[in-house]
Structure P
Amino acid sequence: MAKWKERAELLFKEEGINKLNNATILIVGLGGVGSFAAEFLARAGVGNMTIVDGDTVDITNINRQLPALHSTVGQSKVKIVGDRLLDINPELKLTRIEEFLSPERAYELVSPDFDYVLDCIDSLTPKMNLIIAAKRKKVKLISNMGAGGKYDSEKVSVRDISKTEYCPLAKNIRKRLKKVGINKGIKAVFSSEIPDSKSLKLTDGTNYKKSFYGTNSWMPALFGLYAAETVIKYIVKKK
């Protein structure tokens, strides 16, 4: 066992460490949520990971995203996060896909080869495509709802999508999923805190994104933590 996994092995035991090393995970979106989720998974010892994001670091990302520094503005998030993951675990089998997810690509990318898919996308259309693809192909997925416009860490939890409340993004997704015959059976990280409507800003709709809320440094990371925790617990307990 690698020396850097010593503390994790004490907790997960050798069997758990082996399960994590053999696990194959797909993470789509490497912003404030996905970058931290990827890091937690890598440090836990997940051995096979595919990361997907078509974006570069913007200076406005610095307040909440792991790859975002003044020195990395303009650089590919897939490259920065990927290099960091390999620095954590040089033996990690990593696949990097630098692109924004189209409907066709989402269905093509998701496969039973993945033990778990993490939806860390903050744009509605690609998010829906990924959720539906995973549901149709019966691949386990955890989807992150809206972390923007919120402060209270105590109101974050993991529930079935059908049990989410007070989250505009979750409400929109529930409505769209209902139209394609999906009412439940999708794990979601969400906050029951009502978002601060005064922090909402409209955009030009580039990359499927029409608006966004103001964000702080801890809520996106917390969502990523809950998502990673859910996946790690599943892998370790999997028979």
Structure Q
Amino acid sequence: MVAVPELWDCRAVVFDTDGVITDSARAHATAWKEAFDTVPGVDPPFDQEDDYRRYVDGKSRLDGAAAFFAARDMDLPYGEPDDEPGTDTVCAVAAMKDGIFNRVLDEGVLEAYPGTVRLLLALHSARVRCAAISSSRHARDLIAHAGVRSMLETVVDGNDVARLGLEGKPDPAIFLEAARRLSVPAGEAAIVEDALSGVEAGRRGGFGLVVGVDRTRSATSADDLREHGADIVVRDLGELVGADAGGGGG
């Protein structure tokens, strides 16, 4: 058990979706791998753990694709957001990834992490307001399928990002929008993230507590999360349940 009474002193907690609430991060990584490996000239090939965590995790499809190609020093034309799936532009590769992701979803069932469900239930009992965010346009469907929508007061997803013109992570705009909808100042709220860009966004946004979730469990992943802004790092959110859970909230 991790002694973090600060979490229970927060008035609200904002959760990322992929890799924090649901195990869908693996499906995203698989889809990116297939899409990037189709593009001629990608060398070395996309790594589903390290490259996913460093370049695309937590970002919009277009920002993630652009970041990966920049990291490989590939000058692929950006294209237009409505490009058809293909390999000629950044937008076309992003569109291809989205189609692959939908196929991957159809092939299997994604669930909520049991430890996250336990934490959501504990926060709900403590009357701590909770929200979910995601750069993905699929987030609401994933959350509904996982059966946790009733424990979340609001969801800010990729559709909201596009409609409101919010900047992508590591800009804190999506987290600040969730806090605004909960009517809780950032300094009195916590965020929970597994992405490096996400914990950095939490720090930039002035949130009272930034919790990093180390799903990768590599030799450096926990330290990387701390270096980007996480106050504490856990491997599973169930570790936080019982840490002064009776106090705080409101």
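See the values below:
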item: Value 0.35, calculated as FRET efficiency 1/(1 + (r/R0)^6) of positions 84 and 220 (r between Cβ atoms, R0 = 35 Å, to 0.05), assigned to which of P, Q; result: Q
item: Winner on distance in nm of label points 7 Å out along Cα→Cβ at positions 164 and 212 once structures P, Q are ranked, highest first; result: Q
item: Computed 22, 20, 9 for semi-axes √(5λ) of the Cα gyration tensor in Å, for residues 100-187 alone - originating structure among P, Q; result: Q
item: Structure (P, Q) behind the derived value 28 of relative contact order in percent (Cα under 8 Å, 6 or more apart); result: Q
item: FRET efficiency 1/(1 + (r/R0)^6) of positions 76 and 196 (r between Cβ atoms, R0 = 35 Å, to 0.05) - structure with the largest value, from P, Q; result: Q
item: Among P, Q, structure where mean count of other Cβ atoms within 10 Å over residues 52-59 as derived comes to 23.9; result: Q
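Every read-out reported here was derived from the displayed coordinates using simple, explicitly stated rules and does not represent laboratory data. Being a predicted model, the structure only gives us computed values, none of them experimental. Cβ atoms are built from the backbone, for glycine too; each structure is taken alone.
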